[in-house]
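So, here come the structures, one by one.
The numbers here are math on the coordinates, done by the rules we state, and not lab data. Nothing here was measured: the structure is a model prediction, and the numbers come from that model. Cβ atoms are built from the backbone, for glycine too; each structure is taken alone.
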Structure I
Amino acid sequence: MTATEEAVLSPMYRTAELDDLPDIQIIDSTAFRDRPYPYFVLKQLIEGSTRCVVAVEPDTDGEDDVVGYALTMADGGRAWLMSLAVSPERRGSGYGRGLLQRTVEVCLEKGDVDEILLTVDPKNRSAYNLFKDFGFVLHDRDERYFGDDEPRDVLIYKVHRVPDPLPALQD
């Protein structure tokens with residue numbers, strides 16, 4: 001196996017940085033052709049949250065190539081996964097699941113989130129199946145999320161914390 005093949009099989013996940021913004025914008029505009037986020041919104045999401053993660057592969061120069069992202073905002077015990085996308089050539093390779101896993105891990109590390117919500121187009125079966133297989137369940141449906149004939153399902157994932165161990169009994 002070559003180093004490039006190994007990198008494809010073992011992506012790294014890390015916190016998104018502003019330097020990743022051009023790559024995130026390209027992936028976002030490719031994945032969401034009809035409704036990509038404007039550049040400034042992506043920038044604000046990255047700047048405003050420490051829960052935004054990227055999937056990266058090293059390129060031939062040893063630099064990180066961003067191949068996917070998950071942008072998450074949290075407030076009051078609830079996080080919203082605002083956007084998740086993987087570059088077309090990497091879809092179906094586990095990157096989306098890895099991004100979801102890292103997002104949940106980050107929320108657990110911060111310890112202030114009990115649930116993660118997202119919206120998904122019910123006709124986007126690959127995304128819908130990814131979220132359901134991961135453990136998200138239907139929470140609500142909004143028939144006009146983006147206007148007439150633009151329904152979205154709201155899915156929810158309950159973050160499972162391991163309880164702190166009980167103190168040892170004194171003899």
Structure II
Amino acid sequence: MQSQSHNFQTENIFAIESEAELVKCFRLRDQKKLVLPEGLKFPFKVRSYFTWKESSGVYTYLVFKMPNWDMPKGVAFKRTASTGEPMGGLCNWCHSYGTSEDIGMLSVAMSANVSSSYLICQDLRCIEKIEENAMLAGKSPEKNIADLYYKMAKLFENISNFKAD
């Protein structure tokens with residue numbers, strides 16, 4: 001087993017050169033609901049991943065790139081409206097605990113009739129939460145960040161491998 005030093009080996013950094021390149025990261029299905037953030041200046045560098053919510057809060061967007069991918073990939077998550085009493089939850093990606101305002105069901109349309117849902121941080125600030133928790137505990141965030149990247153990569157793998165019946 002290979003050991004890593006703790007100088008943040010797992011961090012992914014990539015650049016988005018233009019609006020067209022950012023839009024191209026998304027599947028055609030997601031491009032139709034894409035609302036870019038106001039005031040975004042190109043080119044820009046991304047540390048780990050890039051995320052934003054559109055103004056109504058219905059969609060949260062994620063752009064992510066693994067080092068072995070040719071280009072970044074994007075996905076539009078749709079927020080599932082919470083019904084009933086506010087509840088606590090645990091993010092499946094970063095294991096942070098929060099209220100239903102913090103942690104909720106975000107879904108990805110796989111086809112017109114199929115979606116996959118994830119119980120994750122509504123704002124997708126998982127990496128920041130991992131870093132904060134590691135700092136408070138006096139531990140390295142390396143393993144948890146690598147796990148987060150793995151889970152994000154699996155999301156995109158599931159999307160690209162989905163075959164409608």
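Quick look at the numbers
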item	result
Answer label among I, II for the case where Cα Rg over 2.2 N^0.38 Å, calculated from the coordinates, equals 1.13	I
Given -9500 for helix-only ellipticity at 222 nm (-39500 (n - 2.57) for each DSSP H run of 4 or more, over all residues; to 500), calculated: source structure among I, II	I
Which of I, II leads on mean count of other Cβ atoms within 10 Å over residues 119-126, largest value	II
For 2.4 (distance in nm of label points 7 Å out along Cα→Cβ at positions 31 and 55, calculated) the corresponding structure among I, II	II
When distance in nm of label points 7 Å out along Cα→Cβ at positions 87 and 111 is computed for each of I, II, the largest belongs to	I
Per distance in nm of label points 7 Å out along Cα→Cβ at positions 79 and 151, the highest-valued of structures I, II	I
